[in-house]
Structure 1
Amino acid sequence: MNKQEIGKVILRGILGLIFFIHGLVKFQGGITNTAGYFDSLGVPGFLAYAVAVIELVGGIALILGLGTQVISLLFALIMVGAIITAKLPAGFLGNGQMAGYELDLALLAMSIFFIFASKSALSLDNKLFNSNK
């Protein structure tokens with residue numbers, strides 16, 4: 001086990017946890033409220049359900065290392081959408097009323113890393129789909 005593998009597991013776990021919590025909060029806070037917020041941004045409200053499910057289920061999958069590249073691609077698309085539709089007008093650090101897009105940009109970069117990274121030795125992807133068996 002090398003340092004890079006340990007780093008991948010930590011980064012994957014934190015990224016998965018952040019998205020899982022965000023998905024959970026969308027449901028706990030009332031997904032219809034989130035759908036309304038999406039509508040107010042000019043984004044179809046039904047996408048709130050898709051985003052919340054991807055964050056919730058994808059977060060768990062990422063923590064386990066299952067479907068890492070696909071989930072990371074979906075997370076990256078969500079982050080690009082969030083930055084463009086909701087966060088860009090507030091600026092990088094925010095405008096005093098709303099947070100900026102600095103966190104979203106960091107989550108986007110982390111997601112992009114996992115799109116291109118090789119399978120981690122400590123992942124279900126590696127255990128289930130390793131062709132070197």
Structure 2
Amino acid sequence: MRNVIFTSKATAKNGRGGHVTSDDGLIDLDLVNPAEDKQGKGSNPEQLFAAAYSGCFDSSLHLVASQKNKKIDSQTTAEVSFLKDPADEGFKIAATLNIQIAGVNPEEAEELAQGAHQVCPYSKATRGNIDVTLNPKAVEEPS
């Protein structure tokens with residue numbers, strides 16, 4: 001790996017029914033599989049991925065907007081679904097990104113979202129591996 005800017009580290013113990021921590025202690029969460037334990041308190045890998053993907057994508061959106069001299073206010077909500085995979089009878093994930101962008105018209109919102117999808121590291125990592133749906137929307141102010 002060349003040109004590393006930084007490396008983040010997290011450790012999970014005992015899988016979906018265990019615990020995950022980051023090396024700096026900011027993440028220190030019990031993990032619960034919502035498919036098996038609907039009353040359990042804790043996070044799950046899909047929720048953590050949704051948090052990471054939404055943050056990365058929204059940052060990429062601002063990068064693309066700045067390259068086009070657009071000043072925007074935005075909010076990206078990632079919905080990450082855990083699915084059965086009929087191809088191998090295992091499991092897979094899919095993501096939907098709901099993107100609210102203030103300061104642009106609907107066509108510009110679509111263009112910015114597509115541009116962000118090309119440069120976002122999470123979009124690059126998932127491209128061709130999972131289904132990702134983009135739902136950009138021009139708004140007056142993100143809710």
Structure 3
Amino acid sequence: MDENKCILLLEKHGIKPTSNRIVIAKSLAACENPVSMKELEDQIITIDKSNIFRTLTLFRDNHLVHTVEDGAGGTKYELCFSKSIETDEDEHMHFFCERCHKTFCLYDMPIPDLCIPLGYQMHSVNFMIKGLCPKCSKKKQ
């Protein structure tokens with residue numbers, strides 16, 4: 001994703017496009033899979049850990065990133081391409097490989113509509129499937 005597209009995406013989500021925010025958004029856009037804070041820190045050596053964390057929190061609060069519990073007790077982040085700052089209409093299921101410990105997006109598997117019991121208030125949903133990814137499944141045979 002080029003810088004102009006990043007700026008437009010940030011503005012669409014009500015986020016002022018500072019240079020650090022643009023760098024972080026571009027880094028997230030370049031990732032094939034959801035990434036951890038540590039992975040982002042390793043990619044972006046010009047921005048300190050606290051600024052990356054604050055930016056990810058801002059992005060999450062403005063529906064620019066999804067946070068994914070990765071199946072191993074950690075949190076991973078992925079860029080959200082929703083058209084609204086109110087909802088994440090592009091939420092989808094994820095797959096955690098128990099061998100290589102990678103988290104994969106299953107874009108073609110949207111989160112189903114859920115009916116929760118009366119009195120509960122849902123803020124987000126996280127669907128994680130665990131098993132072996134295709135690459136690790138082949139290694140096992």
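No lab work stands behind these numbers, since they all come straight from the coordinates. Remember, it's a predicted structure, so these values are computed and weren't measured experimentally. Cβ atoms are built from the backbone, for glycine too; each structure is taken alone.
If you line up 1, 2, 3 by mean count of other Cβ atoms within 10 Å over residues 22-29, the top spot, with the largest value, goes to 3.
Which structure, out of 1, 2, 3, was distance in nm of label points 7 Å out along Cα→Cβ at positions 46 and 78 derived from, given a value of 1.4? Of the options listed, only 2 reproduces it.
When Cα extents along the principal axes in Å is computed for each of 1, 2, 3, which one produces 47, 43, 25? Derived from the structure labelled 3.
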